[in-house]
Structure I
Amino acid sequence: MIEYEDLYKIVKHSLSEYRFKHTEAVVKRAIEYADIYNEDKQKVKLVAISHDIAKELSDEEIQKYMIDYNIQLDNIEKLNSNLIHAKIGAHICKNKYGFTEDMVNAIMYHTTGRENMSMLEKIIYLADATEENRTHCSSQYVNIIKDNINIGMIELTKWVINKLLKNGELIHINTIKCYNYYIGNFKV
């Protein structure tokens with residue numbers, strides 16, 4: 001598997017300054033959550049630094065990866081191009097950098113969430129949404145997540161769904177299943 005320092009350099013050269021600032025903040029927040037929930041910090045750092053590795057690919061690069069990795073899009077992904085980077089990034093990290101299945105899934109679902117996520121998946125999903133530069137990131141969400149990660153999954157996914165509804169945007173079925181799973185199993 002690739003070393004963090006090497007992947008850091010690759011990602012830094014792949015992203016704009018704005019996107020890389022976000023990525024570094026995700027790493028910082030993910031490490032905070034990893035400390036609390038005893039997750040492997042090396043894996044967390046590798047996934048966090050690479051979660052948006054495919055976010056700023058050109059249309060030509062996207063098409064190339066879609067063909068090279070035989071990536072199939074569902075109907076929502078076909079209509080919302082903001083979701084494609086997660087699938088492509090997951091395939092890049094698996095095939096080029098030797099990521100484990102859990103690491104690949106953490107990238108694959110960092111935007112939509114899904115049912116019954118592993119601890120690594122939850123950490124990346126939540127760190128991406130609550131990094132310090134996010135305008136919606138209040139200490140309220142961070143504190144909930146630090147207190148109980150599953151309640152954090154409920155509250156943050158509820159926020160995401162409400163935002164998408166308010167903006168008249170499509171909601172991926174994985175996001176709905178994510179919310180239903182966590183509200184059904186962890187609501188207090």
Structure II
Amino acid sequence: MKKVVFLDRDGVINRDSPDYIKNWSEFEFLPVAVKALKRLTDNGFTTILITNQSAINRGLTTLDALENIHQMLKLTVESVGGQIQDIFFCPHRPDENCLCRKPKPGLIWQASKKYGIDLSQAIMIGDNVKDIECAHNAGCGRAILVRTGSGIQAEKQMASMLLRPDYSVADLMAAVNQIIRADEYF
């Protein structure tokens with residue numbers, strides 16, 4: 001697996017909600033997200049989702065409901081010719097202090113071990129400070145912040161931090177276009 005892109009889910013692929021996404025009927029793709037995922041596939045990138053899903057341990061949804069959301073998400077992407085290789089999620093609340101909840105790198109490390117990924121060549125796309133921190137903590141080669149979801153607030157927050165994404169872009173399609181342009185030079 002040479003070219004790997006890790007993606008956050010809520011706020012990057014679909015609209016986020018302060019009430020959490022608890023079932024498929026609450027899941028709404030962001031504009032051009034499905035096309036962007038297809039474009040990654042068409043250009044030889046392996047796509048893996050890395051997502052915190054504390055709604056499970058908060059008792060707001062079930063593992064079955066989350067698996068249904070992810071199955072429907074994958075089927076929708078496949079229906080246009082794209083592919084999501086795998087989805088790694090953390091069900092824990094922030095106070096549980098697990099190793100898999102972003103910004104900790106546990107989920108990316110699990111994916112790297114399962115698929116033999118060279119993290120120095122991998123890219124993480126997210127809309128939150130913790131996504132960019134996770135990319136850095138895991139040793140990903142590049143991190144891209146999208147301004148959808150929490151991205152605009154994250155960009156302002158990171159302005160006062162030492163942490164910076166490699167790129168800040170409008171949305172997932174802009175991130176994909178940036179990745180493909182950069183890949184052409186390697």
- Query: For which of the structures I, II does the calculation of mean count of other Cβ atoms within 10 Å over residues 106-113 return 19.6?
  - Reply: II
- Message: Between I, II, which one scores greatest on mean count of other Cβ atoms within 10 Å over residues 138-145?
- Response: II
- Note on the structure: If helix-only ellipticity at 222 nm (-39500 (n - 2.57) for each DSSP H run of 4 or more, over all residues; to 500) is calculated for I, II, the one returning -11000 is structure II
- Query: Which one of I, II has mean count of other Cβ atoms within 10 Å over residues 10-17, as calculated from the coordinates, equal to 13.8?
  - Reply: I
- Message: If semi-axes √(5λ) of the Cα gyration tensor in Å, for residues 82-153 alone computes to 18, 17, 12, which of I, II did it come from?
- Response: II
- From the coordinates of one of I, II, distance in nm of label points 7 Å out along Cα→Cβ at positions 26 and 98 came out at 1.8; that one is structure II
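Throughout, read-outs are computed from the coordinates displayed, never taken from laboratory work. As the structure is a computational prediction, the values presented were derived from the model and not from experiment. Cβ atoms are built from the backbone, for glycine too; each structure is taken alone.
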